[in-house]
Structure 1
Amino acid sequence: MMKDSDLIAKQKLKIVVADAYEMAKFRQTEFIQLRKNGFGAADSSILLGVNPFTTIEELLAQKRSPVPTEEELAVGQLEAVRKGADLEPLILQKFEQWSEQEVYKPDAMYAFTDKDYLTVNFDGVMKLGELYIPVEAKYVSPTGLKHAGSWDLSKAINNLGEGSVKTCGGRSIEEHVKEEATLYGIPVYYFTQLQQQIAALDAPFGYLAALVDKGWQLKVFKVFSDAITQNALYDRALENARKLWLKNSGADA
């Protein structure tokens, strides 16, 4: 039986808070405050400048705020977000049935041992041989499915062994990330989120399990580790962590 401490075996991760999953469900304000101590996987697309909803300036303002901002509190009340949280166990269960593999739900929030300003919460983790593979669960609403350039369901895989590395020649990191996401057929902010989780587990790939409301069908996407995205994420995270440290210490950023 897998346990949270198994994921720190390679010494790339450390546990920040043991009960982060329970905190997110029942102590939302406390969880929001906890997330201010680093950049989680959900922040990755903002750091890389490809998030269509939030700018890096807005993210840093949220991290600096001593209390949850109105924007942070509002996100948790969005219908699609609430549905996604409620449906996460079901999506992971459906993925288990689809893959015929057990998926473990970690309770802990982790941080990279050598980059403790980067944190990660896993929806699910699957063990394949000696590898730990992240499984990200997403609910796809009718509105989300219609979003231009977000989903290409034809690129979903039919079994665990399918899928291949996608390569592109984006001129900037923003172009590279967007092109990679398009090649995999998923929204760019889910591509970067998986890259942070893949890096945290030193995994060769990760799975995005998407429960599509239209037709109530599970679609699975296999995303491979991308060093270009991960290295850019490390650089951007450190750059902006320094801005937070300087600001919080009273110095000019």
Structure 2
Amino acid sequence: MTTPDYEFIAVDGPAESVRRITLNRPDKRNAINTPLRSELFDALHRHDLDDDVRCTIIRGAGPCFSSGYDLSSGSLMEGAPHYSAPGDGQWARQATDGWFGIWDLAKPVIAQIHGYAIAGATELAAACDLVYIADDATIAYPVVRVMSPPDWQYHTPLLGLRNAMEMMLTGNTYTANEVVASGFANRAYPAADLEAEVLKMAKAVARVPSDLQQINKRSVHRSFDVWGARAAMRSGQELQALAGHQPSVQAAKADPLGAIKKAFADDD
């Protein structure tokens, strides 16, 4: 299957049956704008239909995995890759549909995190089936300090009550070892070894034929669904929208980039 000429991502094949998608906006710290999301979903859909692909890795170019949603790019809803009914919660609903779209792919997807993953970038990573992180990397969701709870509320189902509560109430930054312990990531590797170790894992995943692997993957997700995880993640969409009506958030929306910078400046 021919790979299109993408503008915001790059696709290569580092091993047999393995494809790798690189978020390719290093000058913007791989900030996730709407065209990048559209290209990412397009590539993943193509891989799901390509008999030569059994596993996909997602990584970032330059100094980090991704700085999260690109708040400088204007409306992220304009040209959004998923339709969402208008009204309160529209943005969170379509963001959730997008990340669950990765969740529901037949073929496994691996997130490879170096540098840092912030806010929406942690949503992307959480949507992947496996997550591996450099031991000097960090994750954070500082948006909860100034704007809203997450668009895709993976925290409680994936991390448990206490870990989720701490992350939601503080917006703190967490180390690789901490996020492995919390269940966000599978393993941490020395930064110099991360790419090779992720590729080794991708090759192991790709040894399993896709017709069987899709059942293996879904068996885990079906159990998670029975526990109520999918419903729990969707239930927060209107709460995310409700945050936007609060006076402090209304003030922050006048200068969203400034608000996010302030959120980071509050760290010790």
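Read-outs throughout are calculated quantities, based only on the coordinates presented, and are distinct from any laboratory measurement. If you're wondering where the values come from, they're calculated on a predicted model, not measured in any experiment. Cβ atoms are built from the backbone, for glycine too; each structure is taken alone.
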24, 20, 15 is what came out when semi-axes √(5λ) of the Cα gyration tensor in Å, for residues 96-191 alone was calculated for one structure; which of 1, 2 is it?
1
Given 3.3 as the derived value for distance in nm of label points 7 Å out along Cα→Cβ at positions 144 and 216, which of the supplied structures 1, 2 does it correspond to?
2
Matching 0.60 (FRET efficiency 1/(1 + (r/R0)^6) of positions 88 and 112 (r between Cβ atoms, R0 = 25 Å, to 0.05), computed) against labels 1, 2 points to structure 1
Source structure (of 1, 2) for distance in nm of label points 7 Å out along Cα→Cβ at positions 208 and 232, computed value 2.3:
2
Which of 1, 2 leads on distance in nm of label points 7 Å out along Cα→Cβ at positions 32 and 120, largest value:
1
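The value 0.85 for FRET efficiency 1/(1 + (r/R0)^6) of positions 16 and 80 (r between Cβ atoms, R0 = 35 Å, to 0.05) was derived from one model only; which of 1, 2 is it?
For FRET efficiency 1/(1 + (r/R0)^6) of positions 16 and 80 (r between Cβ atoms, R0 = 35 Å, to 0.05), the value 0.85 is produced by structure 1.
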To which of 1, 2 does the computed value 15.5 (Kirkwood radius over Cα pairs in Å, for residues 48-167 alone) belong?
2
If you work out relative contact order in percent (Cα under 8 Å, 6 or more apart) for 1, 2, which one comes out largest?
1
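On FRET efficiency 1/(1 + (r/R0)^6) of positions 40 and 152 (r between Cβ atoms, R0 = 30 Å, to 0.05), which of the structures labelled 1, 2 is highest?
Values: 1: 0.70; 2: 1.00.
Once FRET efficiency 1/(1 + (r/R0)^6) of positions 40 and 152 (r between Cβ atoms, R0 = 30 Å, to 0.05) is worked out for each structure, 2 has the highest.
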Comparing distance in nm of label points 7 Å out along Cα→Cβ at positions 8 and 104 across structures 1, 2, the largest value goes to 2
